[in-house]
Structure I
Amino acid sequence: MNDSSAASPLASLAHRNFRLLWGSQLVSMAGSMMQNAAILWHVSLLVAPERRGLALGMVGLVRVVPIVAFC
């Protein structure tokens, strides 16, 4: 196979809509991760130290239950 005929892995970035899609996905994922970190931080500040592990585990459980239940 000739190198000049091979498609570049970044050829799809030439399309504006593809760049918009992946750029917005990146921003959305970063926002979701920041929200998750903020929720866990807030819970850890509100709960007594001896119950912090249980509270953080419950937050994780509450976030996963709907995914498991509806998939």
Structure II
Amino acid sequence: MTQAVAVPTPIPLVIPVRQVLPWAIFAGLLFLVVMFFVSTEQGAFSLFSGMSVHEFLHDGRHLLGFPCH
């Protein structure tokens, strides 16, 4: 008694670049903004007055190896 078993063929996953590209650009810009605030804000170039941004990101700067004082 033999039985035929149908083995499904795998369908390749296709990711269209037109759908991914806007999200990749958004993620890249978001990364650049975050890196600006962690690395530069309240240092050599400052967009905001005061030390609130510096104090908020202080431990993150040291964790990533950016000197701040």
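Readers should treat all values here as calculations from the given coordinates under stated rules, not as data from a laboratory. Keep in mind the model is a prediction, meaning the values are calculated, not measured.
Could you tell me which structure in I, II was used to calculate helix-only ellipticity at 222 nm (-39500 (n - 2.57) for each DSSP H run of 4 or more, over all residues; to 500) as -25000? Among I, II, the structure yielding -25000 for helix-only ellipticity at 222 nm (-39500 (n - 2.57) for each DSSP H run of 4 or more, over all residues; to 500) is I.
Among candidates I, II, the computation of percent of Cα pairs over 14 Å apart that gave 75 used structure I.
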